[in-house]
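Just so it is clear, none of the values below were taken in a lab; they were calculated from the coordinates. All values reported here derive from a predicted model rather than from experimental measurement. Cβ atoms are built from the backbone, for glycine too; each structure is taken alone.
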Structure P
Amino acid sequence: MTEVTIDAGLPTLEPGWVWLAGAGPGDPGLLTLLAARALAQADVVVYDALVDERILALARPDAALEYAGKRGGKPSPKQRDISGRLVELARAGKRVLRLKGGDPFVFGRGAEEALTLVAEKVPFRVVPGVTAGVGGLAYAGIPTTYRETNSVVSFVTGHNSDGVLPDGLDWPALARGSPVLVLYMALKHLQGIAERLIAGGRAADEPVALIQAATTPAQRVLETTLARAAGDAAAAGIEPPVLVVVGPVVLLRRALDWLGAAEGRVLLPDPLGRGGGGAAG
């Protein structure tokens with residue numbers, strides 16, 4: 001019998017190259033094979049604040065680990081400096097892994113870094129990751145889509161590049177047009193977001209879930225409503241990183257909270273009260 005290795009046929013991280021890779025939402029098991037291979041080969045890993053320590057532990061023992069994380073309200077490296085460092089390392093002949101939480105092209109500024117590499121003629125590869133807006137919801141027992149509730153989902157940032165509520169968004173259109181909203185980095189402005197969505201036509205009692213530290217051992221899930229979300233989050237001591245899910249899919253957690261079931265939660269077979277929750281198919 002031939003032994004199959006996980007790197008069979010996969011590309012190699014070469015000297016002078018930068019791989020922009022997503023580390024997923026936290027659980028090391030959600031790394032892609034390419035990201036794991038890059039960790040095993042990189043000379044330097046330039047990583048973000050939300051990359052789990054268990055993932056960094058998978059790096060080659062002699063690899064240099066360079067922190068380049070950005071956290072709202074705290075001193076952070078400038079994006080220009082991070083991009084410049086990637087160029088510097090690559091030109092020094094290093095095998096560079098730029099490791100970002102989630103997916104590098106989903107609210108991750110990976111495209112900005114890649115554009116710098118293009119301008120500086122540095123070869124690179126993009127390694128997609130499991131974005132928190134999908135993987136984090138799954139670990140909370142909330143499907144991103146379900147055919148009886150939504151054929152549309154919108155991923156929305158809770159603040160703009162200046163850290164303030166993005167009033168440039170068409171909140172009434174989001175309120176009317178997207179049954180499910182997944183909000184990244186929205187905790188700080190949650191009250192204002194809820195007010196805009198309710199003004200745009202969303203029900204004040206619409207189901208909302210807040211997922212803290214998704215897919216990690218510190219994961220917490222708070223189920224609430226749109227009108228109560230900000231107050232309940234403050235009362236519960238919810239802290240970033242947090243995903244906010246707005247819409248009927250939150251109700252499906254009553255049946256699909258698989259982590260909760262492992263700890264004794266009794267799951268309901270008909271969470272939407274529709275006589276079976278939909279036929280299989």
Structure Q
Amino acid sequence: MAMDPNLLVGISMVTTGLVLGAIFALTAAGVTIVYGCIWLPNAASGQLFLLAPLVLWSFTIGFGIEPVLAALLVLAAGLPLAYLVERLLIRRFYDVPDRNISYFVITLGITQILSGIFSLTWGRWSDQYNVPPLAAGVTFIGPFPLPTNRILALGCALTLLAALFLALRYHRFGRALRAVFQNREAAALRGVDVRRVYLGSFLLGTSVIFAGGLLYSMAYSFDLSVAWSMGIAAFAIMIVGGPGSVLGALVVGMLFGFVQAVVSVFASPTVATLSYLLAMLLILLLRPSGLFAR
């Protein structure tokens with residue numbers, strides 16, 4: 001029995017919205033953790049998001065490493081990279097007045113450097129990248145066939161978001177992080193090592209952004225332009241959800257994912273990006289501090 005084409009389109013929009021929304025939310029959570037704690041508007045978040053799948057693609061296609069092992073290697077390599085950036089650049093401005101402006105300029109420079117590196121290296125090898133799937137084939141949910149790899153990416157993204165939310169609420173470091181979010185001076189007076197929390201938040205936020213990039217490459221093919229679109233989306237989600245709010249990143253990320261999925265079906269991805277940026281401006285007119293401002 002033939003399936004109604006309109007129903008297939010509807011199911012496709014829902015599943016795409018769920019996958020994109022979860023990845024948007026995860027990436028924006030990494031951005032908002034760093035900004036909420038350090039006041040660091042990381043303009044290089046999109047390039048870091050892209051770096052992870054590019055290295056994953058190299059490991060799997062160039063060296064034949066199994067995708068699961070390659071993904072774990074990329075995540076492991078991200079930690080010393082983030083630590084090096086924090087030691088050499090980020091911590092030098094902790095005591096600078098209005099350091100968020102300095103950080104924005106610095107990360108813009110990192111963006112340009114990484115963008116140039118990507119164009120001169122991976123950009124010469126290919127213009128479209130596909131990572132071997134962790135799980136091939138489709139999974140039927142009732143009569144509806146869904147790519148197994150996308151279901152796996154969705155499950156991983158939601159699991160990571162849940163773990164992140166619980167860790168920030170109940171783990172000792174998570175409570176210290178939230179204390180610094182809310183009042184740095186009061187947290188320091190209560191014995192919190194604020195600089196250690198700064199370091200931990202930068203490592204955590206960068207790792208979460210890397211994880212978002214890896215999951216995106218599991219679900220979709222990608223090119224170098226995804227860095228800019230994801231960087232813009234993550235910033236928009238952080239602003240609308242409220243800087244420092246992981247819950248805001250989750251709710252607004254899912255909303256933006258569905259907006260992109262629906263508008264892309266009837267118009268184009270470019271119009272979809274414009275639509276949620278317009279939605280961001282409308283929401284900020286009503287709630288300038290964000291929906292879930294801390």
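Here distance in nm of label points 7 Å out along Cα→Cβ at positions 108 and 148 was calculated and came to 3.4; which of the structures P, Q was it taken from?
Answer by label: P.
Work out the source of 1.3 here, i.e. which of P, Q gives that when distance in nm of label points 7 Å out along Cα→Cβ at positions 36 and 180 is computed.
Q
Compare relative contact order in percent (Cα under 8 Å, 6 or more apart) across structures P, Q and report the one with the greatest value.
Q
As an exercise: mean count of other Cβ atoms within 10 Å over residues 52-59, calculated from one structure in P, Q, equals 22.5. Which structure is it?
Of the structures listed, the value fits Q.
For structures P, Q, which has the highest computed value of mean count of other Cβ atoms within 10 Å over residues 84-91?
When mean count of other Cβ atoms within 10 Å over residues 84-91 is computed for each of P, Q, structure P gives the biggest number.
Of the structures P, Q, report the one carrying the highest value of FRET efficiency 1/(1 + (r/R0)^6) of positions 44 and 244 (r between Cβ atoms, R0 = 35 Å, to 0.05).
Q
On mean projected area of the Cα convex hull in nm², which of the structures labelled P, Q is highest?
P
If distance in nm of label points 7 Å out along Cα→Cβ at positions 68 and 100 is calculated from each of P, Q, which structure is the one that comes out at 4.2?
Q
One of P, Q was used to compute helix-only ellipticity at 222 nm (-39500 (n - 2.57) for each DSSP H run of 4 or more, over all residues; to 500), and the answer was -7500. Which one was it?
P
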